[in-house]
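S.K.: Next up: some structures, all given as structure tokens.
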Structure P
Amino acid sequence: MKAVLCLIFILSGLTLKAQDKSDVAVSQIELLKKGALLVGLKTGELQIKALDKEAAQAYLKKVETENKTIIEAFRKNYHFSPVYFFYTSCSENITAKNLAPCMLNDQLQRDTTLNSLPQQFLTAEFGFTDEQSIEGLIIMDDHFKQLREPFPFLIRRYSGVATKLTPAEMVIKLNKAFSEFYARR
């Protein structure tokens, strides 16, 4: 009898924990729908410092092209919430909710025309997950803490054995995952 009661207690605890995670995920998707997604773009500052002038210029051009590709992918394929862009070097300001000096336009210049910025937001970056180092598009909270399941927090870079997704394909999947999760909440 004690074993049965212990089992019931353990299972009810697991159910409550799962329900708590689900409630948190629903709150996060609702926050995103009402707020915005802020996408961090790389500057390549550390890598550039280690290169000679010619190599640094070539690398800087590559990073700029990648960042513009990411912006275009979001502009064309992401419709779930407003989206803004910033350089990851401005992360401290983002955490402090001092967004205005950090926001970028589509040409990667500071956007001083933005008057009303969101108070609630999630952040996103292309990179690697915290624990398993899976490459992809990762969704984090406003303090850059990676979100967890059941929230759709990761779109993997690789689909199948060796199919590498483009930023546009990843953003399409992200938009779909957010929309479907929001509809099921």
Structure Q
Amino acid sequence: MEESHRAFIALPLPQALIAEITRVQQALALSFPELRWSRPETLHLTLRFLGNLTEESLDCVAKTVLSVGLSTAAFSVKISDLGAFPGGQHPRVFILALAPCPALTDLHRRLEAQLETLGLPPDPRPFRPHLTLGRVHKRLLSSPPPEGSSLAEKRWEAREMVLYTSRLTAHGPFHTPVARGIFHD
């Protein structure tokens, strides 16, 4: 049986932003100790989760990431506020929501179209770009995240997308970059 690789495509974050997000997580952890916080090295903006791929499919997706990346101009992404999935009084995932970004929406649309030519069906869920801060695994939270964030209005420049493989462990996921699609200026 051919080996498969759990894979996804994402925008990596700059180290300075990761450091700021980590400080926000540490502050929130005082009020929400039941969350399992995303480790700094795993923070990213997911463009598409691919599931398990064969080595051959992974190679084809890597070429697609390179191709779509080369045809994409660098663009700015802005954080809007803290949020949660699902909404309401008992969230399970804390996120940083992102402001609407036509360049990001266009990148996602073009990437989906190219992946579909490889035989990968489109993601049935709507694209809701966000940064995952932490998750509750065992029970529901008693309250939603607080309003406001020191990161609201924070921007960063998206300069590449990366195809990662992901290995799940008892200590959380470990992501390995496989291919990079560098955006042009």
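S.K.: Of the structures P, Q, report the one carrying the highest value of distance in nm of label points 7 Å out along Cα→Cβ at positions 59 and 91. Numbers along the way, then the final one.
M.R.: Numbers: P: 1.8; Q: 4.3.
Biggest value here belongs to Q.
S.K.: If relative contact order in percent (Cα under 8 Å, 6 or more apart) comes out at 35 when worked out from the coordinates, which of P, Q was used?
M.R.: Working: P: 24; Q: 35.
Attributed to the structure labelled Q.
S.K.: Looking at mean projected area of the Cα convex hull in nm², for residues 27-98 alone, point out which structure of P, Q has the largest value.
M.R.: When mean projected area of the Cα convex hull in nm², for residues 27-98 alone is calculated for P, Q, structure Q comes out on top.
S.K.: For mean count of other Cβ atoms within 10 Å over residues 51-58, the calculated result is 10.9, so let me know which of P, Q that is.
M.R.: P
S.K.: If you rank structures P, Q by Cα Rg over 2.2 N^0.38 Å, which sits at the top with the largest value? Don't skip to the answer; put the middle values down first.
M.R.: Details: P: 1.21; Q: 1.05.
Once Cα Rg over 2.2 N^0.38 Å is worked out for each structure, P has the highest.
S.K.: If helix-only ellipticity at 222 nm (-39500 (n - 2.57) for each DSSP H run of 4 or more, over all residues; to 500) is computed to be -9000, which of P, Q is the source? Don't skip to the answer; put the middle values down first.
M.R.: Numbers: P: -15500; Q: -9000.
The structure behind it is Q.
Computed from the coordinates by the stated procedures, all read-outs in this text should not be read as laboratory data. Small disclaimer: the values here were computed from a predicted structure and weren't measured. Cβ atoms are built from the backbone, for glycine too; each structure is taken alone.
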